[in-house]
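Some structures are shown below for you to check.
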Structure I
Amino acid sequence: MMSTQNISQSEIPTSFTIVIPTYNEESDIGITLETLSALDYSNFDVLVIDDSTDSTPELVGKFVDERIKCVRQTRGSGRSAARNQGILVAEGDVVVILNADVHLPSDFLIRLDKHYRQGADYVLVESEVTNIDMLFPRYIQSQHRLYYGPDTKVNMNWTEGFSCRRSAAIAVGLFPEGRSAPLVAGEDGWFGELLETNGCTRVFDRSIVVGHIMPTETIEFFTQRVGRGQGVAQIWYQRDNISRIALLLRTLRQTIFLSSNLIFCIPIARQSLKLLRHSPRQFNDFIPFLVAAGLESVANVIGIWRGLIEAWSDSKIDTQGDLD
């Protein structure tokens, strides 16, 4: 068992560093930084770890708040590497890992401070998609409520607005970054599992709710879901340490399963009906959700195959390295 906090309750206010990895986030980063500047807490700073080719760093640099700094990403590539770079240089005792489209309530750090003073090592909070006037965000929010909402018993180790003690993050080896290519999804849950298996104290406070924006355009939604599928294959191969043959068999099985869902429509229709209970438009969303679920299934299959191809390429690189 690992313990990073021996004092059950501290009188010293927690110091926070908010780490935001960015890649071409010029449309989102401004509002996010505005919400951070409005936080009702004094002992925090913000590190934007940027690898953008758009105007994101210029927008951050123009922001008039000395607590907000933009640093060029120099560690590897991908989101995990950016997070790890931020954690390693963070000055706060606790790091809040934030995406560029997540908006924190003004009392967020005040409420986190209470948990860390009482001995928490990492804190999960509730999240809510805010742009649900659009189809795909509404679909994703309905999924969240159905599978991960307050009425579920699922064991979660990652949420939007995630935070943990810097010492705990370093003790478990930071975020998994990937082998020959960066992990594109699933790395955050894997990191949370590392904290749990190393005996860190978890708090899940669903009364703290953070808002976030989800893709509204079809191509953005499809691309994101492809990434989720690719991440599934990456996690199977790298975290679960299965062989390439086993990964191929899993990919084929998943392809058959998702393809049959598309052909017969009944499983997708059943899923869509379940989601309607969590949609503000209820039955009016049945056909739109059916379409979204179909797109998601196709995207997931494409992503899983991408992950399989990446694993085979990774194996070739390892073999060449062994020969050298």
Structure II
Amino acid sequence: MQSKTKNRITMEQIKELVSEKFDGVELAELYELKEGLFNSAYFLKGNGVFQNGAVLKIGPSPNTYTLTYEQEIMKAEIEVYNLLKNKNIPVPTILASDTSKEKYPFDYFFMSFMEGKTWRTSRKAVKENRDKLMHELGRYNAVVHSIQGEYFGYIKEAPRFRHKTWDKAFIGMIEDILNDGKHLGCKLPYDQILMTVKEYRDVLAEVLEPTLVIYDMWAGNIFISENNVNTSITGFIDFERAFWGDPLADFTSATMIFDDVEQEREFIKGYEEQQQRPLSIGKSERIRMNLYKLYLALIIHIETYRYPMLIAKAIQSNSRKTITKLLNVIM
């Protein structure tokens, strides 16, 4: 999809990056992967480490406008891949990376290629094997949530993103996205949104342990095999939105998979089996999940600055309705 943040580079530049990081590699295939919405990405296949295919992701150029949370997010994605590489969850392997910007004015990394089709495009296989896949998805979510951090907030080096409590971190995240929206001229009830979130500061403060949260568990980021004998999840990608926070937030980002985690028995069974304890969801947890849905709706609404006008208007029309509905539910 067309996006202002995509930093498309030439085939010759890609070959230069390959030569910089890998000795003796010759490319047989090289083409752009156009599905992403933020970074540019390319498929590569050749000899050596590229024998089974690889993906090169390129971050935005330095002079490209990005939202506050989008700054330096490729560093966060690389860190999350490395955090998960020795866990019982299928994710790509980072083959090489460079976020120094010393030689090239952008962040980039190479990762192994994930086989399979996405959950979004495998409708028949998902329909026929949904219980099994939901059980697996719950188990893998629990694996992610077994990883604890040292602070709350986005995975960034700047101290302003790191907080001792979840309420301070999340309110800061809300303030940042609202300030971005004001800067871009988005028409939203800013005061009402911030007041509503701050009203539940005490409920947010109930979260005491910073847990790894992917916050982008939608159907386009999950790969499955379409095997008649053993259909299963084969991979997870795109961890740019990850932060240290409340694990319940991941249950609110499952776009095109489910809307209400409490109705997903197989997901909960898989999650509880891996965690080896019950998943407890009460009044406070439901309030927090609605706040995380509100935050995601704000991101979806405001990140449309990157998209073509007609697409942006269509997305904003839907997200504005979602924001209004959630404010009514939360209040």
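Throughout, read-outs are computed from the coordinates displayed, never taken from laboratory work. Not measured: the values here are computed from a predicted model. Cβ atoms are built from the backbone, for glycine too; each structure is taken alone.
Couple of notes before you dig in:
- For 23.0 (mean count of other Cβ atoms within 10 Å over residues 13-20, calculated) the corresponding structure among I, II: I
- Taking distance in nm of label points 7 Å out along Cα→Cβ at positions 277 and 309 as the measure, the highest value among I, II is held by II.
- Value 0.30, calculated as FRET efficiency 1/(1 + (r/R0)^6) of positions 165 and 245 (r between Cβ atoms, R0 = 35 Å, to 0.05), assigned to which of I, II: I
- Origin of the derived value -16000 (helix-only ellipticity at 222 nm (-39500 (n - 2.57) for each DSSP H run of 4 or more, over all residues; to 500); candidates I, II): I
- Parent structure of the calculated result 1.4, given that distance in nm of label points 7 Å out along Cα→Cβ at positions 69 and 85 is the read-out and I, II the choices: I
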